[in-house]
1. Assuming -18500 is helix-only ellipticity at 222 nm (-39500 (n - 2.57) for each DSSP H run of 4 or more, over all residues; to 500) as calculated from a single structure, say which of P, Q it is.
2. Using volume of the Cα convex hull per residue in Å³ as the calculated read-out, with 108 as its value, let me know the right label among P, Q.
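A short reminder: the numbers here are calculations on the coordinates, not readings from a lab. Note that the structure is predicted; figures quoted are calculated from it, not measured.
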Structure P
Amino acid sequence: MNTPLSKRIELLLHEKRWSAAELARQAKVSRAAVTDWRNGNVNNISLDVAVRIGRAAKIDPMWIATGEGTPLPGYVAQEDGLVEWPFPSVSLDDIKRLSDSDRRDLETTIKRFVAGCLAQQNESS
């Protein structure tokens, strides 16, 4: 369930408001290399390049290199950008390791809990 390199690169460019040329400069790679990452022609990135990007962008280089974990502590990568993870004591990686059935049960439980809390808030108002 890793985020593909092309998505990680697009997310990075969007979040940092960097051009592809700026990413190439920060990573010390060619503009063509960045194009290959973005187009999915290359699906991996060396750890030394990931470290350069991570330092420049202030994100986790292992996330850039592998897609594992989170780009920033407390955030998760979503289609529309980085989103703050609301549960600091439960990692998204742990939830991803649950079975499909357990994840559905967890989702149902959270949905019911939130609905109940919101209903109580509405009654109090």
Structure Q
Amino acid sequence: MFCTKCGKEIDNNAVMCPNCGCATSYRDFRQNDTMAELQEQNLVSSISNLGTLSLIFAFIIPIVSIILAIVGFSKISSSKSMIKTNSGKYAIDKSKSKMTAGIIISVVGFVIVVIPVIIVTIFMIANS
């Protein structure tokens, strides 16, 4: 790489020219890499939180669990290209598992509650 001010050859990783002190463009590239890493970490963290909340709400309020899982899966599908690290991909896979479990538990819990209510209602109507 060459300095844009004095034209001397400098190290490719140099942040500034050792000859004239002019800042290089390397710093901008590194700053962009850091921003991309932070964006990926924030995205993975928010998706992971959705997975955990979906699993927790499956036992408390099943419909909230299903909504959180749908939002989480939507977020994953819209941001697949942003997740590049293996740790990020692993965290997303774990979140998918949590969201899937949240949906299954919610549906099973809903069926366990609704079917007895329907049976009792039919029984009460038949006996009236």
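1. Working: P: -18500; Q: -26500.
Label of the originating structure: P.
2. Working: P: 127; Q: 108.
Checking each candidate, the match is Q.
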